[in-house]
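Next up: some structures, all given as structure tokens.
A short reminder: the numbers here are calculations on the coordinates, not readings from a lab. Note that the structure is a prediction, hence the values are computed from the model and not measured. Cβ atoms are built from the backbone, for glycine too; each structure is taken alone.
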Structure 1
Amino acid sequence: MIMSYLTVEVEIDHGRLVVAEPGKLPEKGKGLLTVLEPAAPTASGKLTPLEALEALQRHLKLDEKKAAAWMAAVRDARR
């Protein structure tokens, strides 16, 4: 069996999916949905590097001690 994959952008509005490009979807099919948590927008709509790092730490459930250990491991790996 040959499978192909298609990724399309969707928005969720009160539990209903709204596809950004519905023409890309087949008439019938099955799929999986990955829900991405919306990031807190800044005034420009983009995260600063520090905000991105903090969001990554929250996503990975890293406290300050675990984050410091991870940064030390990366620093040591670069040597």
Structure 2
Amino acid sequence: MAKKKDDYKAQAIPVSIKATSRVSVKVNDTFYTLEYTEERHIPDPEGASVDIEKERKILWDTVNGEVDKQVEDVYNAK
């Protein structure tokens, strides 16, 4: 039986967003776990000029890119 949707609207607004990207790689017989975390504060969370979905995508692209660079560094060091 499907539950009836609640008409409650969220009142909380994001004031910051944080993302962590982590990967484990094996190079020869050694495992490496690499991680990068970044938190960003939203300057005007109620302002129409902040697009949270776009900010999240940009943040994910940044943290994933940093981990990708770390992986590349590990492979280049070998």
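Which structure, out of 1, 2, was mean count of other Cβ atoms within 10 Å over residues 16-23 calculated from, if the result is 13.6? Structure of origin is 2.
Between structures 1, 2, the greatest calculated value of Rg/Rh (Cα atoms, Kirkwood Rh) is seen in 2.
With relative contact order in percent (Cα under 8 Å, 6 or more apart) derived from the coordinates and found to be 31, which of 1, 2 does the value describe? Checking each candidate, the match is 2. Name the one structure among 1, 2 that FRET efficiency 1/(1 + (r/R0)^6) of positions 8 and 24 (r between Cβ atoms, R0 = 41 Å, to 0.05) of 0.55 was derived from. Answer for the origin of the read-out: 2.
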